[in-house]
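Novice: The next part holds the structures, each set out as structure tokens.
Read the figures in this text as sums done on the coordinates, not as results from a lab. Since the structure is predicted, the reported quantities are computational estimates derived from the model, not experimental observations. Cβ atoms are built from the backbone, for glycine too; each structure is taken alone.
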Structure 1
Amino acid sequence: MKLAEALQERADLIQRLGQLRSRMSANAQVQDGDKPSEDPKELMEEFDRCAARLEEIICRVNLTNTATIVEGQPLTVLLAKRDVLKTRIEAYRDLAERASVTSYRVTRSEIKTVPTVSARETQKRCDALSKEFRELDNRIQAANWATELQ
């Protein structure tokens, strides 16, 4: 199994666990004399099977990411860089949006606000980080499809 396939399975398992959790909760109580629409014990067993498989996949993915070398670095290092780039992009995008807001005054007594940073320069920085993110993500995805899961 390729690393990318394991990541897809991990995402599916996380979604499945959320659905099972909701179904367990919905069937936790019924009116006296009624039966639940689904057997909570069967749902719990399926939940536990999915959780065990998720744990196995996460461990294998983490071991594979640590052992896989891309551009002279473990894949985990590139993943950390990508995560931080995403955080930086979001922060600069928010800053550029806030700096772009123009303040309109109706009367002279209203407070006038002015941007403290250049929206244009901040957006340029955000665009450069976004390009770096895309390029890094492409290299990570290529490694995911080329790497066998450990």
Structure 2
Amino acid sequence: MLKLTVMDTNHFKKYINTAVQEYATEKEAAGTWLKVDALKNAQDTYDRLLPLGLETPHNFFYTILDDTTIVGYVWFGADNENESVAFIFDFEIYAPYQNKGFGSGALDLVTPEAKEKGFTSLGLHVFGSNTRAIHVYEKSGFKITDVKMKKDI
């Protein structure tokens, strides 16, 4: 049975150690940041968003479990532009568990969790090249609100 559990300190340490690097890689691959700046920019972003790490107010970290197996994680918190919106800052279903319904199932669990915390809606960002994630989000009821585009010259 799929469930969310509050992320413990040990899992958070493992998460944060890889999250900054993965974010830098994604931003570089998207062409948003130069390779030379990507890791520092990513670290600066995490430091700004989570000045107190796991204890940063209005940020909620969960481990996604299928029975006792960790299949992923989700981090959401108050959106920087609208505090009534729970923004999903990071969400991942680990590779061995993808394409098995865990992503949609986890989003179904995040929705009431965010509502219980007083949020009125959920928002997120997804890289345009991540068509699999876009499909999962649309299937879960998310609608496109903004589109940022670029052209290589």
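Novice: A value of 16.4 was computed for Kirkwood radius over Cα pairs in Å; which of 1, 2 is the source structure? Mind dumping the intermediate values first?
Specialist: On the way: 1: 19.8; 2: 16.4.
Checking each candidate, the match is 2.
Novice: When you work out relative contact order in percent (Cα under 8 Å, 6 or more apart) for each of the structures 1, 2, which one comes out largest? Don't skip to the end; give the middle numbers.
Specialist: Details: 1: 33; 2: 20.
Comparing 1, 2, the top value of relative contact order in percent (Cα under 8 Å, 6 or more apart) belongs to 1.
Novice: For distance in nm of label points 7 Å out along Cα→Cβ at positions 96 and 128, the calculated result is 3.6, so let me know which of 1, 2 that is. Kindly include the intermediate steps, with their values, before the conclusion.
Specialist: Details: 1: 1.2; 2: 3.6.
Computing distance in nm of label points 7 Å out along Cα→Cβ at positions 96 and 128 on every structure in 1, 2 gives 3.6 only for 2.
Novice: Looking just at distance in nm of label points 7 Å out along Cα→Cβ at positions 32 and 80, which of the labels 1, 2 belongs to the structure with the highest value? Don't skip to the end; give the middle numbers.
Specialist: Numbers: 1: 5.9; 2: 1.0.
When distance in nm of label points 7 Å out along Cα→Cβ at positions 32 and 80 is calculated for 1, 2, structure 1 comes out on top.
Novice: A value of -13000 was computed for helix-only ellipticity at 222 nm (-39500 (n - 2.57) for each DSSP H run of 4 or more, over all residues; to 500); which of 1, 2 is the source structure? Provide the component values of the computation, followed by the final result.
Specialist: Details: 1: -25000; 2: -13000.
Clearly, the read-out refers to 2.
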